[in-house]
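Once you scroll down, you'll see the structures, which are given as structure tokens.
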Structure 1
Amino acid sequence: MSKKIILTAAAPAPIGPYSQAVLAGNTLYVSGQIPIDPATGNLVVGSIEDEAQQVMRNLEAILKEAGLGFENVVKTSIFLKDMNNFGKVNEVYGQFFTGDYPARETVEVARLPKDVNVEISVIALKD
């Protein structure tokens, strides 16, 4: 099975020893994305909706670099600092999918990198 590292300047550079994404065969594994603006390297602060939008745009950029889109996503994992934000994050998340939604779990966690409020990772399949 072939393995290819996916890296784009249109998404934040990794903040540790990991890749933005790895394409293994026909499966793309995208590392968890947090609300960092890749243009500035700064965290997006403000509303949870603003943070979720940036996370989804980061995921979109990585998917695009691999030649994929949200329609190829089969699994997502959402990590929230506060489950009370579930509805707001879910609303933003839903704007990026048009149907045939992926499998998903959403969990509340004690802490996320850089003390952000949301992190999302995805797995996608190449046709």
Structure 2
Amino acid sequence: KGPVVLYFFPSAYTAGCNLEARLFSEAVDEFKANGATVIGVTSGKTDKLAQFSKDTEHCGGKFPVAADPGAVIAKRYDAPLTMKGMSMPGMSGRVSYVIAPDGSVIHSYDNLDPNDHVNQTLGAVKAWRAGKRK
């Protein structure tokens, strides 16, 4: 139907990831209003993702969070964690993608700082939608 916002994050229940999940949760209605679906993916603390997804201070049950043991999916999206130039292939990085309905990646944003991932991806979704209206 619409684009998918696929965002990778290092681990549930860590400061930056908690913040990022809350920010996506707060913006999920705006993503939906623009036809987009949000999905989080992590390789960290996968045994706690069911609760993390439900917790109101994190995802609030507003979008799914997928477990990615060993960062297998993250590797396919070139999103393993890299810190100080060193790759950590078993961990997800903090990378957000907007994927069009045809499967093409129309936007990517790679930054360990969780603060701008929502703005970056929502802006790309809005630009995609505006282009579809023409």
Using distance in nm of label points 7 Å out along Cα→Cβ at positions 70 and 94 as the calculated read-out, with 1.2 as its value, let me know the right label among 1, 2.
1
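One of 1, 2 was used to compute mean count of other Cβ atoms within 10 Å over residues 30-37, and the answer was 16.8. Which one was it? Could you put the intermediate results ahead of the total?
On the way: 1: 21.4; 2: 16.8.
Checking each candidate, the match is 2.
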Who wins on distance in nm of label points 7 Å out along Cα→Cβ at positions 22 and 38 among 1, 2, i.e. which is largest?
1
Given structures 1, 2, which gives the highest value for distance in nm of label points 7 Å out along Cα→Cβ at positions 46 and 118?
2
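Assuming -11000 is helix-only ellipticity at 222 nm (-39500 (n - 2.57) for each DSSP H run of 4 or more, over all residues; to 500) as calculated from a single structure, say which of 1, 2 it is.
Attributed to the structure labelled 2.
All of the numbers you see were taken from the coordinates with simple rules; none came from a lab. Since the model is a prediction, treat every value here as computed from it, not as a measurement. Cβ atoms are built from the backbone, for glycine too; each structure is taken alone.
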